[in-house]
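Below, each structure is written out as structure tokens.
Read the figures in this text as sums done on the coordinates, not as results from a lab. Just so it is clear, the model here is predicted, and its values are computed rather than measured. Cβ atoms are built from the backbone, for glycine too; each structure is taken alone.
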Structure 1
Amino acid sequence: MNQPEFDQAFARDFETLLAWRRDVRHFRPDPVAAELVEHLLDLTTLAPSVGNAQPWRFVSVDDPARRAAIIANFEAANAAALSNYEGEKAQLYAQLKLAGLRQAPRHFAVFCDEATDQGAGLGRMTMPETLRYSAVLAIHTLWLAARVQGLGLGWVSIIDPAAATASLDVPSGWRFVAYLCLGYPEADHLEPELQRRGWQAREARCREVLQR
């Protein structure tokens with residue numbers, strides 16, 4: 001296969017993709033074709049991983065009872081998080097929609113198989129946490145691939161990992177990394193929702209490079 005050439009048009013499109021990737025919380029109820037979901041999951045296998053371990057494990061959460069347990073988990077964690085804020089910040093937090101669990105047609109839990117033999121331990125002897133970092137890279141790959149197809153992804157981080165793991169009954173060597181909602185967004189926005197709602201503006205600090 002010839003080496004591809006990524007021209008300036010592609011570079012601009014890629015920058016646009018990065019700019020328009022959003023953490024989606026407002027979904028349309030339209031179903032997502034199973035073939036498309038399979039294609040997106042296939043693309044995650046192209047994500048980089050430490051020692052080529054590919055430790056990510058995706059669990060499609062389709063059972064209504066398991067989804068209900070996850071929703072209850074989120075609601076309890078969200079109420080606990082709200083109690084940490086006071087005054088105007090608490091009022092604003094209470095108004096935010098922080099998950100699309102009830103609307104999203106597809107739910108996925110992502111785990112890291114920390115007992116995997118794949119990769120034979122290469123690159124993770126001194127930093128075993130790189131296995132979980134690899135799983136995060138797979139999620140980011142899925143996020144961008146979904147956006148190309150007009151789909152939105154939402155990462156539900158307000159959740160008790162231990163309770164979520166118990167609800168999904170996965171192998172004991174798997175460690176919870178993320179709970180994701182996938183579907184078609186109600187609307188597309190260039191500006192992140194938390195910024196639009198006044199929670200926090202973007203900062204340029206992440207572009208600062210410390211010189212040593």
Structure 2
Amino acid sequence: MTLEDALAETPIVAILRGVKPEEVEGVAEALHAAGVRVVEVPLNSPDPLDSIGRLARFQGRLVWGAGTVLSPERVDAVAEAGGRIVVSPNTDPAVIRRTLERGMVPLPGFATASEGFAAYAAGARHLKLFPASTYGAGHVKALKAVLPRDARVHAVGGVGPAVMREWREAGADGFGLGSELYKPGWTPEQVSERAAAAVRAAKALAGETPAAEPGAATAP
């Protein structure tokens with residue numbers, strides 16, 4: 001399963017900040033059963049590389065990797081642990097390039113058009129607007145008007161099920177959900193209930209077309 005396939009099925013990235021290795025498989029199983037197909041373990045979680053390694057049993061069912069990746073060296077560590085995606089809160093071309101060199105998919109964080117174009121030029125096609133709630137859905141609409149057509153913008157931070165439609169109509173291609181789906185200590189049952197609600201909200205948007213994207217079709 002590729003990241004594109006996973007997001008086409010359900011446009012949600014589950015962010016498991018604080019998850020422990022001994023619980024990550026149960027939480028991931030609950031997410032998968034609810035319909036989530038992409039899982040991120042931030043590197044400021046307990047023993048994150050262990051958790052990422054344990055997610056290998058979901059090969060073919062989930063796409064997984066690390067978040068809060070801030071250096072090329074940490075990219076290497078994620079690759080060696082078996083991760084498939086590398087998510088960052090910032091735009092660092094060196095991190096993006098190393099991610100691609102290691103055969104993984106980068107999802108760099110950005111907030112401005114300059115950062116978005118810099119990430120795109122470095123090779124990223126999935127861009128993480130963070131923190132999304134600070135800027136508002138209108139910011140996505142403005143950015144999508146100038147970004148290349150194949151740039152996918154994922155809203156992360158304050159974009160739970162109640163506001164997904166607003167963001168989708170503004171042009172957001174996907175959503176990163178953290179505390180809406182998981183908090184340290186939550187049981188798989190608690191995660192399952194919240195994930196099911198999020199997936200229902202995302203599925204309700206299926207077939208809706210994001211706002212027009214008149215940006216250039218090629219890299220800047």
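A value of 14.1 for mean count of other Cβ atoms within 10 Å over residues 35-42, calculated from one of 1, 2, originates in structure 1. Ranked by distance in nm of label points 7 Å out along Cα→Cβ at positions 131 and 179, structures 1, 2 are topped by 1, which has the highest value.
Structures compared: 1, 2; top value of mean count of other Cβ atoms within 10 Å over residues 11-18, i.e. the largest, recorded for 2. Taking Rg and Dmax of the Cα atoms in Å, for residues 115-194 alone from the coordinates of each of 1, 2, which one would give 15.6, 44? Answer for the origin of the read-out: 1. If you line up 1, 2 by mean projected area of the Cα convex hull in nm², the top spot, with the largest value, goes to 1. When relative contact order in percent (Cα under 8 Å, 6 or more apart) is computed across structures 1, 2, the figure 35 traces back to 1.
Quick check: 3.5 is what I get for distance in nm of label points 7 Å out along Cα→Cβ at positions 3 and 187, calculated from one of 1, 2. Which structure matches?
Details: 1: 4.6; 2: 3.5.
Structure 2 accounts for this read-out.
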